[in-house]
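What follows are several structures.
Every number in this text was worked out from the coordinates using simple rules, so none of it is lab data. None of the values given here were measured: they were computed from a predicted structure. Cβ atoms are built from the backbone, for glycine too; each structure is taken alone.
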Structure 1
Amino acid sequence: MPKMLNLMVACAENRVMGRGTRLPWRIPEDLKFFHNETAGKTIILGRICYQTWPRAREDGRRLIVITSNPGLAREGVQVARSVPEALAIAETMPGEIYVNGGERIFEEILALDRPMRLHLTLVHAEVPGDRYFPEWRHLKWRETSRRESSDANFRFTFFTLEREASDPRILT
């Protein structure tokens, strides 16, 4: 039976989550939450996310990078050519599975009929960007937690949302 998938994303109200190869904001509280939440976990992410995350290989993370470049494999980093291959590898690893993007990977994961948890930092602003988190609001999520916060530049909300698989034979 497949494990629960945990999606980690910060996006603006207009679903922007990136601009170029960077986040369109700097929110220290969100970065700290992100690093603490993913420490010691199995992480599925795309090549650009991996290459632009300096701390990716720290804190005991087990990485699965979706790329066609096998040269990225090294200690603590496995390479998969597709989302299904990455999930198959992740299912054999200990602990929880986290998905950290990018845009195409999130699209494929959200389309799956399996249980998932969305750790969403919703930045209450509309910002320019070129990478978007797929529309998630139409899916049947159950809110399990919410915490409001802000810094000098933004108001934001930390949400945890869960969804069950529609097929009752698929369990967590």
Structure 2
Amino acid sequence: MSLESPLKIGVVDTMFARYDMGDAAIRELQTCDGYGEKFTVATQTVPGFKDLAVAAKNMIERDGCAIVVALGMPGSQPVDKQCAHEASMGIMQAQLMTSTPILEVFVHEDESDDPAVLAQVFENRSRDHARNAYWMLFEPEQLSRRAGQGIRQGFGHAGPLTV
């Protein structure tokens, strides 16, 4: 093991989500090369998605996280959509204040009426964005190779446009 401290990837999730998004993200990070040596995972749980921005900012400033995955679930009502927009703006502001990426991972409760499909979206989106965080830190070429490919996190990929 190197004398340098490993980087930290932060995972902040919420109690309000109807799926354990944080667990899915952590499980994905544990499969990444160098887990425990190149990087460790710091975690925090907050009540709801409006609390994610300050928690992520604290994980960066207080805990030294190099990137944070912020996971939450907006409800299906119009007020939930408005609050999700506001929470998203807070996350963007926290990124700008810290000059550190915070990957916003929201699964809206009304993305599917089928609980099994919705659970799969939660799982896939959480894991896919956790993998993106890892790639951003350690293998940015993975993202570059996928540019313009219509890759989604959650549902199936849209694919590239053909001309």
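Out of 1, 2, which one gives 0.6 for distance in nm of label points 7 Å out along Cα→Cβ at positions 99 and 139 as computed from the coordinates? Write out the running numbers ahead of the final one.
Details: 1: 0.6; 2: 2.8.
Value 0.6 for distance in nm of label points 7 Å out along Cα→Cβ at positions 99 and 139 corresponds to 1 out of 1, 2.
Quick one: helix-only ellipticity at 222 nm (-39500 (n - 2.57) for each DSSP H run of 4 or more, over all residues; to 500) came out at -5000 when computed from one of 1, 2, so which one is it?
Details: 1: -5000; 2: -14000.
Considering all the candidates, the number was obtained from 1.
Out of 1, 2, which one gives 9.6 for mean projected area of the Cα convex hull in nm² as computed from the coordinates? Comparing all candidates, it corresponds to 1. Could you tell me which structure in 1, 2 was used to calculate relative contact order in percent (Cα under 8 Å, 6 or more apart) as 33? Computing relative contact order in percent (Cα under 8 Å, 6 or more apart) on every structure in 1, 2 gives 33 only for 1. When distance in nm of label points 7 Å out along Cα→Cβ at positions 11 and 147 is calculated for each of structures 1, 2, structure 2 comes out greatest.
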